Structure 1
Amino acid sequence: MINVVILGSGPMACEYSKVLQAMQIPFTVIGRSEQSTNTFHNTTGIKAISGGYEQYFATNKHSFSHAIIAVGEKRLGEAARATMNAGITTILVEKPGGIDAEDIRNVAQSAKLNNAQVLVGYNRRFYASVEKAKSIIAEDGGLLSFNFEFTEWGHVIANIEKEEGVKENWFLANSSHVIDLAFHLGGAPRVLNAHTAGALSWHPRAAIYAGSGISEQGALFSYQANWQAPGRWALEFLTRQHRLYFKPVEKLQIQKLGSVALEEVILDDALDFDFKPGLYKQTQAFINNPSLLPSIEEQVSMLDWYEQINTPSTL
């Protein structure tokens, strides 16, 4: 019998609870503070257990078959490992799977030792816009090239209160949403040339990014981002017949060969309005078809590329 535990009682736990309720799957929510669990109860109408997952696992027998890790970014890896140590081996951990590359690699190592299936929650893979783009790309015979931008609003993020280490790892914790989606549709890099410049007080590694490469599918790609200037997340994918625009990612616009007009594609996106976009189908895949989600091992295989993109350039 499927029985899910959600670790964390913040906003993402609320969103997952809404989905699991709609799917009629039993679940338990474990939060840390009484303030957090009370807020969760006031938001969802569902009672959560306070005291933290460490205390719960140490003092309770459980029958959970699946776990969703929706704690803060700094504790993603720690919570995933504690869940495996508690005997739960089918786990969905919120992106990117840990606070930094070392943490993610440690989760993967624990998964191997515990024979656990750990999956990473990149919900944008499951947007209706993305699913429609996949079908268009397939009908057109595949991609020729693609480009993407992962600009973050540095002037806003600077004033956000986060735990130590979170903003310093913002590239992995947040920008990887866009990069994961780009390489999910276009293929992982086979060749990559990366350049960076600048720095921010809260993100000293880099503030400006540019690069290019060739994907494993043979598509040429380029990217750029400037966290010190105006911009937004955006992706473009080019086939022989169409240019597909994600700007914003929730919507899909299309340019046809021989035309300069951009047409908005009609989407079957009711689930992206009823729930946090992409989350219903992501959770459905986690329960019924986990192969549709990236594994922690796949995430580790991408870390070298992420680190190359985010490494300060030496001129």
Structure 2
Amino acid sequence: DIAAAPDVVWGQLVAPGLRHWYFNLTPEGDFTPGGHIRWLGSRGDVAEESDVIDVESPHRISLRTRFLFAPPFAAAPPHEMTWEVSAIEAGSQVRMSWEAEDPVHSLMQSQGASLIQGLRLAADPVARAALERLPEIGDVEIVDVTPDRVSTYQHFFDDIAFRDFPAWQDCYCMETHQAESEEEAGVRTAAANRREMSEGIEQRKVTALLAMVGGEPVGWCNYGETTRLAGVMRRFKLEAASQKGVGSVACFVIASPYRGHGVASQLLDAAIERLRARGVREIEAYPPRAGEETPQGNYRGPLEMYLRAGFEPYRELERNVVMRKKLA
């Protein structure tokens, strides 16, 4: 259920413009019977193509869609997706259904609820207001993510981490540790990522930090010795020989009401000290190049934060800057 009028919700489904709630894609085309829609990513790439099968008054649309963002999905037959919006006393009820084979079916099972939550945020100002930045947050405690804190990690990523950007709900920060190609990783489900990250924490293969406020997790930092972070090695095409004695700060997630209070900086300081204690001689980070403005785009940590912490530019990549700080 969404606390917004059906026409408002319907507009979020078929109006032109960027869909933050739908994988950050922008539709290009016509949402009328027989229409064709290209769904464009942030770099202009075509991530999906849809044909409009049917539109029924007042608020029902069926699409025949093919995902193109990864080869396993592009090779799958087209799937049908239907959105229905009906009026209820509290506003609107939204039903999303699909007919698809794997891997598309598994993806939709994994991300369907997140899409509805994203649509709720786009249409309902009250839902958005609940995620606004708090004026004060109180004391922050930084704790290590040890085996006895697996449930706290799960609670953070299940219920808190991506409430303002549910499209990333299935990540669970597994990307930092995935040795697979992006195409192979693209078919992974939220349940698989949650399970494997939890196992990694229990087996002490994951080194991470949580920021706690009032007993609740509000921030996350994934870090470690670079050669043990398979996803970092793969993503930035790093060679093991060049990373001897080097640690990496790979990822930050800060709950939206707690942003702008220095939580990420406190996590970074703690990660630096822990790597220093392990004898790491240099620490590396991978912020986006200047110009990235969204919290999601800054999940590697903003460039300005690293500059304040004494990091210096080491190497420039197409979309990121490799920053380094000497520890010894």
Structure 3
Amino acid sequence: MQRDASKSEDRVVVVVNTASEKTIAEWRESLAEMAPHLEVRWWDDANLDPADVRYAVVWKPEHGRLAHFTGLRMLFSLGAGVDNIVADPAWPRHVPLVRMVPAEGPQRMGEYVTWAALSLQKDLPRIFRSREAKNWDSFATPTPATECTVGIMGLGAMGRRSADLLRGVGFPVIGWSRSRKALPFENFAGAEELDAFLARSRILVCLLPATPETTGILSAPLLVKLPRGAGLINAGRGAHQNLADIIAALDEGHLTGAVLDVFDPEPLPADSPAWIHPKIIVTSHIGAGPSTRECARYVATSISAFELREALYNLYDPTRGY
């Protein structure tokens, strides 16, 4: 491939695989202010020489593409998860892989989870059905928030901030994770304490990372351990949930409602039963979605730390799987 002669030799190429050139313009504008030595190029730029790329910001890259960036120094996932990258057998394991966790992400996720919990506690699916039927259905909320325990699976930054905001509006909160955490609310740890955690969760929130152990965790064997009439929120990963089992639990009445923000595959196919199920609220993977500017600031800060040989945060740990 012929090299781009117009490229300044002192500029460092960052390739971004967004959906459109319009988004690339937003990346360029943001990084021009924060790190003017970085040159942003689109993933599908026909004039891009892969050997020029030093940093890559990607989401679900085609398998094999990353291996062409022979001068790569660091790799960013455009989301908090990295399973979309490490599934590529040829992904460059010799460079740091950074998860996208901007400071605003936990706050955004906390807002989403709090909205979703209130939506289930107030039975928003029933309100939607009444609106569609033009039926004046004046009903009392069965349980106040102060008596509706929310159980959060996954106690990273997003889980902890979600707990803070949920407690702020009156929900009792408990948590579960792989290992014990020192937190200002009761939390459970490990497989041996999972059943006790589930038995107390009137609303279950899944914010777990994507690992082989968590794949398919939201399926019938787990759902049946929730109290009858529980609600479900999944803003973790689409691979966590068995949609057929969730729908079966809703139809049978063991679950009263579900708010689902993530799916496998995405976008959710138009013929998916989730779109039309009367007890499911579908959102389009918006839970923690940071703005392009937030992502650009995070990338610029991380690259600066890398170039100054300072500590990097939110690095992928292959021993943990996230």
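If volume of the Cα convex hull per residue in Å³, for residues 24-199 alone comes out at 181 when worked out from the coordinates, which of 1, 2, 3 was used? It traces back to 1. For the set 1, 2, 3, ranking by mean projected area of the Cα convex hull in nm², for residues 232-279 alone places 2 highest.
Quick note: the coordinates plus some simple rules give every number you see, no bench work behind them. For clarity, every value in this text was computed on a predicted model and none was experimentally measured.
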